[in-house]
Structure 1
Amino acid sequence: MGMDRKQDLTINGFGSSNGGQFDDVVINGRGSISGDIECKLFDCNGLGSVKGNVTSERVRMNGKGKINGNVIARDIMVDGHATLGGDVNYESLRISGHCSVGGAVKGEKIKINGKAVIGGDCETEEFVTEGIFNIGGLLNAEDIDIALYGECKVKEIGGQSIRVKQNPFGIMKFLKSIFPNRLVTDVIEGDHISLEGVRAKVVRGNSVTIGMNCEIELVEYYDEFSIDKSSKVTKHNKL
């Protein structure tokens, strides 16, 4: 994107555009864009759809928005309902509403306070969540901090520091038989691992702490291993 001042695209009510390069793109009503968008701000407060890719410094989804293509942005905030059909590249991604991504996500920091569904891999420096997520591929991050408020699923997890903690308070405690408060995955591999409420086939790391309410088939560790009496580990090996 160039540094020259460009016009804004604002849709208040019903409207459509073929896409292009803009400063700010704001959808406050029901708007559709049939093409790629390049802008400084993409702000969807109404019911918006983009049949193309979005490249922007900032993306804000406060209403119900759908982007069929890829999204590249420095800062992405989802407070409403967002459906992103392609890959997502970002520096900071915060999800307080509901966000569905068809492809992979890659960036520096992701924070989930709502619900996220990611079809592919999730690669980020920092992964922090106090919500619910479902990741179809690999979650790979240096620092992973998961507070469970419902059932979360991911195929595999890899990282340096991995912490999973159950939320012992609130409505999820009362309804835990209906809405399991747990993380389900095949493999967890990292340096320092501390788990609560995890169901996994294999956990492998240097230091492994299995806290309360875990079901693990195999634990492999290099340095330290401990297990809470409420958890079950079928087999554990020192490497």
Structure 2
Amino acid sequence: MELSIKPIGTIHSCYREKFGIPRQPGLVKSARGSIELLPPCDREEMFKELERFSHIWVQFLFHEAVPDGWRPTVRPPWLGGQKRVGLFASRTPHRPNFLGLSVVRYHGLRREKGSLYLDISEQDLLHGTPVFDLKPYVPYSDAVPDASSGFAHFSTRKVAVAFSREAEEKCRSYQEQTDRNLLALVTEILTQDPRPASQRASTREYGMLLWDVNIRWKANGEDFMVFAVEQQRE
């Protein structure tokens, strides 16, 4: 049986490129975004009572992974990128149907310029991501306290992050202009160390695009120093 599905919405996110996105949702509390609902799913009645739930599941497409295709085995970052495991023993975006699933915090519904939006945070979704379904998160069944996590062990180590005086001033100025807490967002992302496992010993400079701001940082021993914050001009 052939089956085709269409997106019900599109992600508007602070993450404008793949590098820098946390490896799981919930790790960066300041990562805010929204889901713009598409017809025929842009009707308030379809979300009645959703405000009683704190979190929702988002099923989406890893759209930027599609051109690269998929392979039956992958090298997950939890194993340092050195050991291969089966595709279905990982959360790689390079999957046969390129589908992803994230749980995000729900902040409410709003209509702006004729479009309907769901505001979310604690998200790990790339700007422009197509959304296929939404479901309320139910803790009593969706959280399994005694579940095993295999090789995917969460590291409690946090990288210390410092800002140059100029970089910190630009973050604060940006927040005054936009009401976006860029300082907190950058700090939370970098404490997770977004570098590939193979580059953890590197002292090279890195950059990432958050909203319309280019962030530049480098390793300073085992910690990070943010030395440049440049807003992009269209």
Structure 3
Amino acid sequence: MGKEHIIIIEDDENIQQLVGYNLAKAGFTVSYADNGEQGLALIRSEKPNLVVLDIMLPGLNGLELCKAVRQDPAIKSTPILMLTAKSEESDVAAGLDIGADDYITKPFSPKILLSRVKAALRRQSAGAGDAKGQADASIKVHDILINAKRHEVTVAGAPITLTITEYSILELLAKHPGWVFSRQQIIDSIRGYAYVITPRAVDVQVFGLRKKLGESGQFIDTVRGIGYRLRD
């Protein structure tokens, strides 16, 4: 860590400076944008390692910006951590559904923010390393095909776009079809033991994953009182 470039897109100057100060103190290079249009242009020109994005922005809001990033081939894999004052499940799900990798609600602890940022960067780095080391690796369950080299997923031959977290959950379940994983096992596997996240957040991610898989989402079973499995 320490040399990664992070762009903060936040119109509240106090929050912008709080986030920037803590990230800079941790050794990251930090750039700022005050609105969505400026933020999108900055992402396209600087291609950062991660974006911290507020949902409520003037002009192009955070959800619209996130969607635009995911539709741009040059920057679509950029990890996005959303900041939001909205803690309702529907707002969180909306952000994750259009491509955000994680979220944190205001007010937040700078320590937790740093943990989330570092975890997202670790996942991005690990994903790149896995792709290099598994040139021909692929996983197929039912009509779901996972290309481990490219971190791409197709369903019945049609490509779908997943966030890093959604991809990690699907890959974990697909590697062991029929196995039941508890929510905590999923958290430990995809985030690392030091990562702070609630089991409920896993449910939100799985909900978004099922939706993107379409009819194939039915193969992800909820095992009452335990967790999830991908039916074999």
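All of the numbers you see were taken from the coordinates with simple rules; none came from a lab. As the structure is a prediction and not an experimental result, all values here were calculated from the model. Cβ atoms are built from the backbone, for glycine too; each structure is taken alone.
Tell me which of 1, 2, 3 gives -14000 when you compute helix-only ellipticity at 222 nm (-39500 (n - 2.57) for each DSSP H run of 4 or more, over all residues; to 500).
Only structure 3 yields this read-out.
Using relative contact order in percent (Cα under 8 Å, 6 or more apart), single out the structure from 1, 2, 3 with the greatest value.
If we compare relative contact order in percent (Cα under 8 Å, 6 or more apart) over 1, 2, 3, the biggest value is for 2.
Given a value of -0.77, -0.90, -1.43 for log10 I(q)/I(0) by the Debye sum over Cα atoms at q = 0.12, 0.13, 0.17 Å⁻¹, calculated from one of 1, 2, 3, which structure does it belong to?
2
Once mean count of other Cβ atoms within 10 Å over residues 107-114 is calculated for every structure in 1, 2, 3, which label goes with the largest value?
Biggest value here belongs to 1.
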